[in-house]
Structure 1
Amino acid sequence: MTTTAIPRVRVAGTAYERGRQYGAQARDRVHRSVQAYRDVFAYYTGWDWDTVRRTAAGFESPIAGFRPAYLEEMRGIADGAGLDPADVLAINVRTEVMYAAKARLAPLAARAPRPPAECSAFAVVPAPAQPGATLIGQNWDWLLHAGRTLVVLEATQEDGPDFVTVVEAGLLAKAGLNAAGLGLVTNALVTEADVGAPGLPYHVLLRAILDCATVTQALEVLQAGPRSSSANYLIAHASGAALDVEAAPGDFTRLYPLYPDQGVLLHTNHFLSPNLAPVDVSLWAMPSSAVRLQRLRAGTGPEPGGARTLDRFRALLADHADYPHSICSHPDPADHPLEQGATIASLLIDPNAGQVWLAAGNPCQVTHERLEITWSRKASRNGAAGPGPREPAEATAAPRR
């Protein structure tokens, strides 16, 4: 699968101002997101849009109690795009709405439609006092319509570090990097406890992690209140700190940290923690996860002179073992069109250099291209350790605006 070039959206100012700029610049794609999820929700849940919006409204109070500025951002997105704020809230809690509907349709589970698997992710960090860079990245796999709604959102903030995220238009955040040197990638997970009960939504927590200056702060964000959905948060910092946090719905007692093994963290779409409290049903929902994890492990093992470089990960993210359900995922023609998925974007991130490489589609077909990012040097804000991303040392570095 290939996509058109992903538009760049650059915003600054207050939360509302950033949202309004985002909505205005990505107006067509935000509208496309809303329309696409109207169709997706109708197919997967049988709900009309009014029902979706009423269900989504239940998440407004948890968000307001956590970070009310994120509601202001969403209100700004709606105003900028010419939509009702309820539409923007609905797509920002798309994960939770899906689970709420599926829980109520439990008697039909055996014949319920199944969305595609989401994402193969990695991070590598050097040992203390040893040379080497921190690298983090992923293939983001999702429904095909998202290839036509993605944007690169680049935010300059007065109340937190600048950040860049690759995200479906109208949503607050997905994978990305901030000016404090914190990189974030993520995977969908699902347990028996995923019933869509109102709590802190997945995409709001992703946005909040990009406001953090350290890995410890990111863990504190995930502990800040009851979470509505299962998810995996893989976080790595330019300092060499890295943590993978598997999260089930609930409070801090349902967070399961995983640590680098010989400097490597790998994750797909099922829980790896041995002490999980709710029953993990991820492999039923996303069965390709098992083979994709095996291929990630095979591709990151030791080898002669086997430095874990960006080029090595570029090749790994293009792997086609078990095609079409491979690390580089392609649509399965046997699936219903609204169940077909593929790699819609592939990211490689170097937090030390403050650089992101993005392939807008399948990395077997589309080259990773380096984004030109302007950091405003607020990397030491909010307790960051050190100066944050460095200027790239190579002579061919892209000029700063």
Structure 2
Amino acid sequence: MRIAICTDNFYPELGWIQDSIAELAIKLGEKWHIINIYAPKAHSKDFKVSNLKEKEIDLWKNVSVIRLFSVSFPFSPTLQSRVVIPIWTIYRNLKVFKPDIILINTFFGIGIEATIAAKKLKIPIIWTNHWAISEFGWYMPFFTKFFNKYSLKYVSWFYNHCNLVSAPSKSVIDEMLKFGLKQKSIVISNPIFNTHKKNHINKIKNKYGLSKNTIVFASRLAKEKKIDVIIKALPIIKKQIPDIIFAIAWHGSAYIELKDLAKSLWVHDNVRFLWTLNKSNLIDLFYSSEVFCIASTSETQNMSLLQAMSCGLPAVWVRSRAIPEYIHDNENWLLVSPDNPQELAKSVIKILLNLELRKLFSINAKKFAHTFSSRIIADTWEKEINKLLD
């Protein structure tokens, strides 16, 4: 099978969506499908922001990356997002490549051109929506209200032009249905990548300045992630656990604001901004921490959480959006109310001071996360694509 994947979000811009696209392409490539990934051409500064050497990502031998002319997105939360400019490059390439199916991951830039090209070439399309789009209105400072009101209507209208819509959680589909989606839809999780065995935990703790009571979070430093709620919980936690450390991996536009908040609350010595880590170092960080914590209310799934759970980390997360779909019991994590530092602090303290509870959560977290392995997700995608093509 020949598969084209079109996305405006890809390496060297780092993020869980970008990793999921690459991981899926690799696993489908291992099945001997031929994959072309169409993505924005990156600028040198994009590699510098991600702390990467300026070279193409190394994927499976059946997977090719085709870079297209792009411009920087001015309100990027990662400081490096780019958008492909539709100039019919994809149409010409797809006409030669002749894919059996086109998977589109964005509803702007490359998504627009790929859709028009697919219609013209009569190639079926599967669109995947990873975004809680209405949560990004504050990146449009001059027309936030307009954006919040019409963005979901646009996305749903846009996605009605494909053969199948997928999303990583039912909450995303339900929101789109509310705003006009009529096309057939399915829920398919994003995949997590494989983890190596934990090793040299004390060495890693010393490397990053972690304590035996470390909270970890890994995602872009952006307003919608509400990292400030976790920082606001630290003074409360610190009263019972003085050596508490909050380790944050990644980069983003909210860094200065978060740093200033930690200073104003006198917990700057308890916060570690670790910037961008590669997959191996990120897994080391997860294994060397005691609890994963996320306060965001904009998540359509959150791969950072699932990746951390695959390393055996218990978690504290808020009751919002996709979470109820993954809750079958309370043996993996604790749920708290949104925007509530006091409740979040109480749950973190409960996990850190109860070793038996932490061990139970750790065992169950690994079992739960296994169902999101890249091989299982690739098998699901293969089945759905074959059903559509039959």
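All of the numbers you see were taken from the coordinates with simple rules; none came from a lab. Keep in mind that this is a model prediction, so the values were computed, not measured. Cβ atoms are built from the backbone, for glycine too; each structure is taken alone.
So here's what we get for this one:
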read-out: Identity of the structure behind 1.0 (criterion: distance in nm of label points 7 Å out along Cα→Cβ at positions 296 and 320, calculated), options 1, 2; value: 2
read-out: Structure (1, 2) behind the derived value -8500 of helix-only ellipticity at 222 nm (-39500 (n - 2.57) for each DSSP H run of 4 or more, over all residues; to 500); value: 1
read-out: With Rg/Rh (Cα atoms, Kirkwood Rh) derived as 0.93, matching label from 1, 2; value: 1
read-out: semi-axes √(5λ) of the Cα gyration tensor in Å, for residues 160-223 alone derived as 22, 14, 10 - corresponding label from 1, 2; value: 1
read-out: Answer label among 1, 2 for the case where relative contact order in percent (Cα under 8 Å, 6 or more apart), calculated from the coordinates, equals 20; value: 1
